[in-house]
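Right after this note come the structures.
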Structure I
Amino acid sequence: MKQRFLSPNLIFVFIIIMFAAITRLIPHWPNFTPIAAIALFGGATLEKKYLAFIIPLIALFISDLIIGLYPAMPAIYISFIITVLIGIYISKNVKAHNILLASLTSSIIFFIITNFAAWIGNPLYPNNITGLIESYIAGLAFFNDGKYGISMFLNEVISGLFFNALLFGIYYITKLYFPSIAAKSNRQNSYI
């Protein structure tokens, strides 16, 4: 039997991802965006794993073109590629506790990679271990005046939890009420 490229599952996941990417364009606190959740969700739900990389990264890039390009882009894209890999890792056993753990892990990885990049690219920090530690400490408190959320790091953690619950929740509820939309081609899976 010939497998269709545009399965109902692929179309549905693509719509969820594009809708979430559009929300990045509305005003929000720094680091309170659905992009990491899109990467995790794509990795966990897309059967064609190359699309799990392509679709979230294209959504990120298109929104970056609209918002504006920035020096930290390579670090952010690397973080989201790793998040897709985490999503692929949990794709065989997508359960609430695995989504929670994957969301927290991806937020921590994002923090580590982007603050490492800030240390390398910012002359404010000395190029030694002390400078690296300073960049991580500053990253924990960055924008910590309440006007921009809690802090860049905690905004990332909270947004990851919120948007992952939203994306996976929509997907799960849709699967319950419309199993043909969420069905994958000729493959059984306990969740997707």
Structure II
Amino acid sequence: MKFIKAPLDNVILIEPTIFGDSRGFFLESFREQLFYEAGIKEKFVQENYSRSTKGVLRGLHYQLVQPQGKLVRVTRGEVFDVAVDIRLGSPSFGDWFGVTLNDVTMRMMYIPPGFAHGFVVLSDTADFSYKCTEYYHPDSEQGILWNDPRIGIKWPITDISLSGKDRDNPVLSEETSALLPTY
């Protein structure tokens, strides 16, 4: 397993070693000791799984109470996955990092607490799985508008399908300090 530091503080790409032959493949997707040695020391307490169709954009989400770190991966299909630093006082506040995740490379990304997260589906269908460092807390879920011009995410497709909730998210500059994590 290979751990690669992304340009944003504590965001880490994980490239598993894939053992394959004519019968299929095997990979190790998580080993606590290796993750700990790579700087991912949080304990994962919940795992979620979603299926979406091409153009579905989910995000950019974060939680105020019980901020979640996420270990994200695609088990079928392909997505463009994004982390945005929304920690007040951070030198990279408002900066983003995006990467394509798919079922070929099986690459994963770790997004620490204090970052907003979202993805858009590039394939006809995508199955998306993610482990969380805290439990889902629906009363404190917040969001940032997916196309906030101040952040400037370069989404690879323009035909986007959003939930009503995600369509109505505020831009980052409209979030009050009470709704953002601190650095």
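Every number in this text was worked out from the coordinates using simple rules, so none of it is lab data. Model, not experiment: these values are computed from the prediction. Cβ atoms are built from the backbone, for glycine too; each structure is taken alone.
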> Any idea which of I, II comes out highest on mean count of other Cβ atoms within 10 Å over residues 40-47?
Replying inline: I
> Can you tell which of I, II yields -1000 when helix-only ellipticity at 222 nm (-39500 (n - 2.57) for each DSSP H run of 4 or more, over all residues; to 500) is derived from it?
Replying inline: II
> Can you say which of I, II returns 25, 47, 22, 6 when P(r) over Cα pairs in 10 Å bins from 0, in percent, for residues 80-127 alone is computed?
Replying inline: II
> For which of the structures I, II does the calculation of Rg/Rh (Cα atoms, Kirkwood Rh), for residues 48-135 alone return 1.05?
Replying inline: I
> Where is Kirkwood radius over Cα pairs in Å largest, in which of I, II?
Replying inline: I
> Which structure, out of I, II, was mean count of other Cβ atoms within 10 Å over residues 120-127 derived from, given a value of 12.4?
Replying inline: I
